[in-house]
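Take a look at the structures listed below.
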Structure P
Amino acid sequence: MTKLPALLLAAALALAGKGVHAEDAACATVKLADPGWTDIAVTNGIASFLLDSLGYQAKVDTLSVPIIYGGLRDGQVDAFLGNWMPAQQSYHDKFVASGQVQRLAKNLDGTEFTLAVPTYVWNAGVRSFADLGRHAGQFEHKLYGIGSGAPANQSIEKMIAANEFGLGDWKLVESGEQAMLAEVGRAVKRGRWIVFLGWTPHPMNVQYDMKYLSGGDRYFGASGSVYTLTRKGYAEQCPNSGRLLANLAFELPMENAIMADILEKNVANPDAVKGWIKANPQVLGKWLDGVKSRDGGDALAAVQARL
C-alpha cells in the first residue's frame with residue numbers, strides 16, 4: 001500500500017520534468033515561408049539560426065503570398081514572419097479574422113509601404129498619388145510592382161480598375177523584388193521617370209535617393225507594422241518554438257544593417273545574420289526569454305555556442 005503514493009509522486013515528477021516546453025515530435029522541424037522579399041529573408045534567417053542552434057530544423061520555402069496563407073490555413077506552413085499591415089489587410093480579413101490562421105505577435109513597427117519615386121521626380125512636382133495622372137506620359141503609363149499575387153500589387157490593380165488618381169489607362173508591371181529594383185536602378189542612371197513600390201526597412205532607401213508619395217493611405221495605409229502568423233494551434237502544440245517565435249521582435253536599423261551587408265557587401269544571409277547577432281548579443285536575452293533548447297537545456301548557452 002505504501003508503494004502507490006511513491007509511484008504517483010514519481011509519475012508527477014516525470015510529468016513536471018517535461019514542463020511547459022514539452023512538445024510534439026512534429027515540432028522538430030519548423031516550416032517557415034518566404035515570399036522572396038529581402039526583409040523576410042533576414043527575419044527568417046534570424047529565426048532559422050536560433051531554431052537550428054536550439055536543436056530544431058528550420059525549413060524555409062519560397063512561396064507566393066496567396067500560397068503562404070493557404071499553407072498556414074492547411075497546416076503546410078508553421079509560421080510566416082511577413083504579415084505586413086495594412087498592406088495585407090485583405091488576407092488578414094480572410095484568414096486571420098476568420099480564425100483560420102493565428103496572429104502570434106507583432107515583430108516590427110514603423111514600416112512604410114507605398115508608391116515611391118526618385119527624388120528628381122519628386123522635385124519636378126510629383127509628391128502625391130494625385131500628381132501621377134498629370135504626368136502619365138513621362139511615366140509611360142506604367143507602375144512597377146513586385147511579384148504576382150502580392151497584396152500591394154492588388155491594391156494598385158484596384159486603383160487602376162477604379163480609375164483612381166487618373167490611373168485608369170495605366171499598366172501594372174509585375175516582377176520580383178530584385179527585377180523591380182534593377183529597373184529602378186536603370187531609370188535612375190538615365191534620369192528617367194519611374195514610380196514603383198517602395199518600403200522600409202530595405203536598403204533601397206540607402207541605395208537610391210527616393211521619396212514616398214502621400215495620398216495613398218486608403219490603399220496602403222500610413223505607417224504600419226509587421227506581424228508573425230502561425231497555423232492554427234501551433235503555439236499550443238509547440239510551446240517552446242512558439243515562445244521563441246512570439247519573442248522575436250526586430251527594429252528598422254537592425255534589418256537595414258543586415259540587408260545592406262547582404263545586398264551591398266555580398267555577405268551570405270546566414271553569415272550576415274550571425275555577424276549581426278554576434279556584434280549585438282544583448283538582443284538574445286529578450287528573444288530567448290522563457291525558451292529552452294529542444295532537449296530542455298539552456299537556450300542562451302546553446303546559441304552562444306554557435307556564434
Structure Q
Amino acid sequence: MTPADLSRTVAHAVRRAVEDGELPADAELPQRVVVDRTRPGGVGEYATAVAFPLAKSAGRAPGDVARLLARRLAQVPGIEKVEVTGAGFLNFVMGRPSAEALVRDVQARGIRYGCPPQDSGETRDAVVRGSVSRLGGDPGNGGLRVAPVPGKEGDVFAAYGADAARWAMLATAPHETPSFSARLLVQDESNEFFRVRHGYARSRALLRNAALLGFPPEPGDVGDVAGADALLRALADYPLAREAAAHHRAPERLVRQLVRLADALLDFQYDVLPKGDEKPSAAHRARLALAEAAGTVLAGGLSLLGIAAPERL
C-alpha cells in the first residue's frame with residue numbers, strides 16, 4: 001500500500017463506518033483525506049487529522065471517532081500499526097512498499113504519475129500559478145500571494161536559463177522572495193537543482209549500460225541492498241507530496257520531494273549493475289526497473305515545474 005492508497009483507504013473506512021451505523025448517517029463525509037508525513041518526533045510514518053472535522057459534524061469527540069476508525073484500519077493489509085495520539089490524530093506505520101508494484105505503476109503511467117506538462121509564463125506569478133495548475137491545485141488569486149522577483153536581480157531567465165530560474169522561483173514558498181546566485185549553475189552535488197536532473201540522467205545511463213550488458217529492466221524483488229528502502233519510500237511518497245503541493249498551492253513541497261527522490265536514486269545506483277564477473281540476475285533486472293521508474297518520476301516532477309529533464313548532463 002502506498003501513501004496515496006492510504007488516503008483512499010481512510011476515506012473508505014469513514015464511509016463504511018457510516019454505512020454500518022458507527023457514525024450518524026448525516027455525518028459530513030470528507031471529499032478527500034489529507035495524509036501527511038509524520039513530523040520529526042511524531043508517532044509512526046504518516047498521520048491524518050480526518051477525525052476532527054468528521055467528529056464535529058457527527059457530534060462526537062475526535063478521539064472517539066479516531067479510535068473507531070483505527071479499529072477498522074488496523075485490519076487492512078499493508079498497514080502494520082495504527083495509533084491514536086493527542087485529541088484524535090490517526091498515526092500509521094506502513095509495511096515496506098513493493099518494488100514490483102511501484103515500478104509497474106510508474107511504467108503504466110509514465111510521467112503522468114504526476115500531472116501532464118504545460119508551459120508557464122515568464123513572471124514569477126505566472127511560473128508559480130502555472131505549476132500549481134499542473135499539480136492539480138487552484139491557481140486563482142484567492143489566498144495565493146506570490147512575491148515577485150526583486151528588480152535588482154534583472155532578467156533571471158537570461159542570466160541563469162529558464163530551467164534554473166524556474167527552479168529558484170519554485171523552490172521557495174510563493175509568499176517568500178526567491179534568491180538567485182551562481183550556485184544555480186554549478187554542476188556538482190552541492191546544487192540541488194543539478195542533483196535532481198543528474199538523478200534522471202543517471203537513470204538513463206544505467207539503462208544504456210545495461211543494454212550493452214544484454215539485460216533489460218523487469219519489475220521484481222530488488223533484494224536487500226543498500227539504499228533500496230529509501231528509494232522505495234521516496235517513490236511511494238511522491239503522489240502524496242504532489243497532492244499536498246496541489247492542495248496547499250505550494251510547489252516547493254514537490255521540489256523537496258524531487259530532491260529526496262534524486263538523492264535516494266543517486267545512492268542506490270551503485271548496486272544496479274553487475275560488478276566484476278557477476279552475471280546479470282533477476283535482482284539486477286528488478287533494480288534496473290526501479291531506477292528507471294525513479295527516473296521517470298523525476299522527469300514527470302520536473303515537467304510539473306516547467307523544467308526539462310535532459311538525458312545527459
Structure R
Amino acid sequence: MSHSHSHSHTHSHHAIESVSTTLIVCIILNLLFVIAEAAIGFSYHSLGLLSDAGHNLSDIFSLLLSLFAIRMAARKGNRHFTYGYKKSTILVSLTNAVILLIAVGGILIESIYKLYSPGTVSGEAISWTAGAGILVNGATALLLMSRRKNDLNIKGAFLHMAMDTLVSVGVVISGILISLTHYYALDAFIGMGIALIILISTWKLLKESLYLTLDAVPEHIHLDKLEQEISQTQGVESWHHLHVWAVSTTENAATLHVVITSLNEIECTKHALKQLLSQHGITHSTIEFETPGSQCEDTAKGCYHS
C-alpha cells in the first residue's frame with residue numbers, strides 16, 4: 001500500500017500583493033463616495049440616497065473583510081492550523097452574504113415607513129449623486145473584473161459593484177421622474193427596488209458560501225465527469241473513497257483510494273491522476289494506492305470499476 005501527496009500553490013506573493021492593492025484602491029474610492037452620498041442624502045431627506053449609501057458602506061466592509069481574508073490565507077500553517085488560515089476566505093464570503101441580508105431588512109423597513117410618510121426630496125440632487133455613483137461603482141467593478149473568475153470573495157465583490165452600477169442607473173432615472181412628476185413616494189419605491197436587487201445578487205453568494213463551509217463539492221467541479229475520467233485513467237483498475245472539498249475560495253483538495261494491478265504502475269498512474277485532478281481545479285490531493293488483495297473490506301462496501 002502506498003500514499004502519494006502533493007500541493008500545487010496557485011497564489012504567489014506577487015499575486016496576493018496585487019489583489020490587496022486592487023482592494024485597497026476600491027475601498028478608498030467607495031469610502032469617499034459613501035461620505036458624499038450620505039451627506040447629500042441627509043441634506044435632501046432622500047431615503048433612496050441614504051439606503052444606497054448604507055449598501056455601499058456594507059460593500060466597503062465586505063471589501064475590508066475580503067482584504068483581511070486574503071492576507072490571512074497567505075499566512076503559513078502551524079501545529080494548530082496545518083492548512084494555514086485559508087478557510088477564513090470561505091467564512092468571510094458567508095459573513096458578507098449575511099451582512100447584505102441584514103442590510104436588505106433595514107432598507108425594506110425604512111422604505112415602508114417612508115411610503116406612509118413621504119417627504120419632499122430633490123430629484124436633481126438624487127440624479128447627480130447617483131450619476132457619480134455610476135462612475136465610482138463602475139470603476140470599482142472594472143478593477144475587480146479580471147480577478148473574479150478564480151476567487152469567490154472577489155467574485156462577490158465584483159457582483160456587488162456591478163449591481164450597484166445598475167442600481168445607480170435606476171436611481172438617476174427615478175430622480176428625473178421625481179423632478180418631472182413631483183411624486184415623492186417614488187423615493188420609497190427606489191429603496192425597495194434596491195433591496196430586491198441586493199437580495200437577488202446575494203442569494204447565490206450565500207448558498208455557495210454556506211455549501212463550502214459545510215465542505216460540499218465546489219460548484220465548478222463536475223463530480224460525475226471527474227469520476228468517469230478517473231475510471232478511464234490508464235492503470236486504474238478500480239477506485240473508492242473520493243472526497244472533494246474547498247480549502248479556501250481559490251484552492252480545492254481531494255482524497256482518493258485507487259486499486260492498481262501492480263505497484264510498479266504507481267508512478268505513471270499517480271502522474272496521470274495528478275494532472276487530471278489539476279485540470280478540474282484541485283490543487284491539493286492525497287492518493288492512496290492499493291493492490292486487489294489489500295482492499296477486500298472496501299470491496300464489500302463497493303468500488304467503481306473502469
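Supply the structure label, taken from P, Q, R, corresponding to Rg/Rh (Cα atoms, Kirkwood Rh) with the calculated value 1.07.
Derived from the structure labelled P.
Can you tell which of P, Q, R yields -16500 when helix-only ellipticity at 222 nm (-39500 (n - 2.57) for each DSSP H run of 4 or more, over all residues; to 500) is derived from it?
Q
Just so you know, all these numbers are worked out from the coordinates, no wet-lab data involved. Model, not experiment: these values are computed from the prediction.
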